[in-house]
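Each in structure tokens, the structures are laid out below.
Every number here is computed from the coordinates shown, using simple stated rules; none is lab data. Computed from a prediction, not measured in an experiment: that's the story for all the values here. Cβ atoms are built from the backbone, for glycine too; each structure is taken alone.
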Structure 1
Amino acid sequence: MGHRTGHSPLELRLFRTVDHECGYFDDRLSQDLVIDPNDPALAERFEHALGWGFRRSGNIVYRPDCATCQLCRPVRIPVDTFKPNRAQRRCLQRNANIDIRVCPAERTDEQFSLYRKYLASRHVDGGMDRHNETDFDQFLISDWTDTKFLEMRDNGKLIGVAVTDRVPDALSAVYTFFDPEYSKNSPGTFGILKQIELARDEGRPYLYLGYWIANHPKMDYKKNFTNVETLLGRHWVPLSDTQFWQGDME
């Protein structure tokens with residue numbers, strides 16, 4: 001997988017991956033720090049890992065750690081102080097008829113069919129469009145997390161799924177897929193707004209959004225959520241107070 005880089009105060013074993021294709025820039029290679037996936041205490045330490053800027057993909061907990069690029073910024077929303085802006089309020093109004101069902105993280109044929117439809121529209125020839133059922137499970141589901149699927153349904157029809165992890169003090173948005181025919185309804189934004197509501201209802205102070213990249217067409221929208229914070233050193237600070245807010249991609 002790479003080399004072991006050391007231990008944290010919690011005796012975590014970290015590994016660095018070899019260079020691999022960057023998921024955001026075609027002309028770059030990237031590396032990740034990965035927490036030992038065989039650590040028997042990984043489930044209890046996952047909450048701390050989120051606070052250190054890590055996130056989950058399948059059973060892997062990782063954080064980008066590229067030698068020549070630091071554009072991926074961990075971001076989270078303190079849900080108690082969040083207030084939707086005008087565009088987000090319109091998004092909620094457009095989706096007022098959409099029902100949300102919180103379901104176990106267990107793949108259904110209906111979900112997988114929607115997933116394939118989404119990938120065929122958004123990830124043509126990128127590899128993900130060839131995902132099968134095993135790929136779905138290995139990407140979205142974990143053996144040790146408390147994960148939920150937030151189903152979005154329009155008169156019973158499944159039109160979107162937001163995958164979210166639950167830890168004592170937060171939810172962590174893993175991935176959202178939806179019917180491309182509903183794109184005008186902004187189901188990705190709607191899924192985040194509903195995860196904020198769920199975190200608030202369950203008394204979890206934060207929603208982690210993964211990584212934000214300034215000015216990136218697929219990532220920059222995350223700065224539009226009020227009070228979003230980023231990890232600066234060992235401290236979470238308002239993104240608007242940092243140099244990264246107006247960052248570039250050069």
Structure 2
Amino acid sequence: MIPIGDNNKDRIRTPYVNLALIVLNIFVYVYFQGFGGDQAFTFSYATIPAEILTGQDVVYEGGIGVTPIPVHLTIFTAMFMHGGIMHLAGNMLYLWVFGDNLENVMGHFKYLCFYLLTGVIATLCHVFASKLFGADIYIPSLGASGAISGILGGYLLMFPRNEVRVLLFLIVIKVPAFITLGLWIGMQLWEGWGSIGKQGGGVAYAAHIGGFIAGLLLVKFFASKRKVVMQSTQLSNRNS
């Protein structure tokens with residue numbers, strides 16, 4: 001099932017931050033990554049678990065280049081880079097569908113903080129899972145997937161019964177969010193566990209799972225659904 005839209009009838013805020021995040025991710029991929037062709041830039045600013053764990057820049061000829069910023073800052077830069085056009089498109093689609101609802105109940109600044117915080121937590125989950133399960137800690141990781149997983153976790157808790165339009169075998173149907181997102185996290189858990197059993201790693205999904213759980217746990221600290229609903233009611237009364 002591919003989500004293509006959801007119910008936004010209670011929106012009272014234009015999702016400026018969500019739109020800016022989408023534009024920024026696309027801009028970085030097109031301009032700085034050269035549509036994915038600039039491998040030197042990508043490897044220099046991606047997150048290398050070994051660098052995060054040691055605090056030391058890792059450089060080797062023909063692969064990872066010099067990181068021109070403190071290596072721990074790559075936790076942030078990697079959030080805005082992608083490995084390919086489909087990677088970018090999939091992430092931006094999920095951000096477009098689900099992010100605006102959280103920005104509506106959090107406000108612009110809190111939403112940005114939530115996005116970045118869950119992204120950081122997701123990346124750290126990947127880093128420590130790589131070390132724990134004996135994966136190659138020199139493989140670069142990048143993408144907005146961890147932060148967007150946090151958005152999905154927060155959305156599930158705040159809007160479990162919100163209608164989501166999904167594309168299923170070229171047919172558009174409406175299903176509750178808890179089904180759409182429940183299937184998504186179930187797939188991450190299943191495939192992650194299967195990867196552990198087969199390869200002794202399973203860390204490819206650690207960022208997704210970690211970000212999702214972080215979103216579930218932290219969303220109530222950033223959002224007050226009741227407050228926004230009350231504001232929406234007051235606005236409607238004022239306009240009538």
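For the read-out log10 I(q)/I(0) by the Debye sum over Cα atoms at q = 0.12, 0.21 Å⁻¹, for residues 136-207 alone, a value of -0.32, -0.91 was computed from one structure; give its label from 1, 2. It must be structure 1, since only it matches.
Taking helix-only ellipticity at 222 nm (-39500 (n - 2.57) for each DSSP H run of 4 or more, over all residues; to 500) from the coordinates of each of 1, 2, which one would give -19500? Among 1, 2, the structure yielding -19500 for helix-only ellipticity at 222 nm (-39500 (n - 2.57) for each DSSP H run of 4 or more, over all residues; to 500) is 2. Comparing 1, 2, where is mean count of other Cβ atoms within 10 Å over residues 88-95 highest? Largest calculated value belongs to 2. 1, 2: which one has relative contact order in percent (Cα under 8 Å, 6 or more apart), as calculated, at 26? Attributed to the structure labelled 2. The maximum of distance in nm of label points 7 Å out along Cα→Cβ at positions 32 and 64 over structures 1, 2, that is, the highest value, falls on 2. The greatest value of mean count of other Cβ atoms within 10 Å over residues 80-87 among structures 1, 2 is that of 2. Have a look at 1, 2 and say which one yields -0.40, -1.01 for log10 I(q)/I(0) by the Debye sum over Cα atoms at q = 0.11, 0.19 Å⁻¹, for residues 48-159 alone, as calculated. It was calculated from structure 2.
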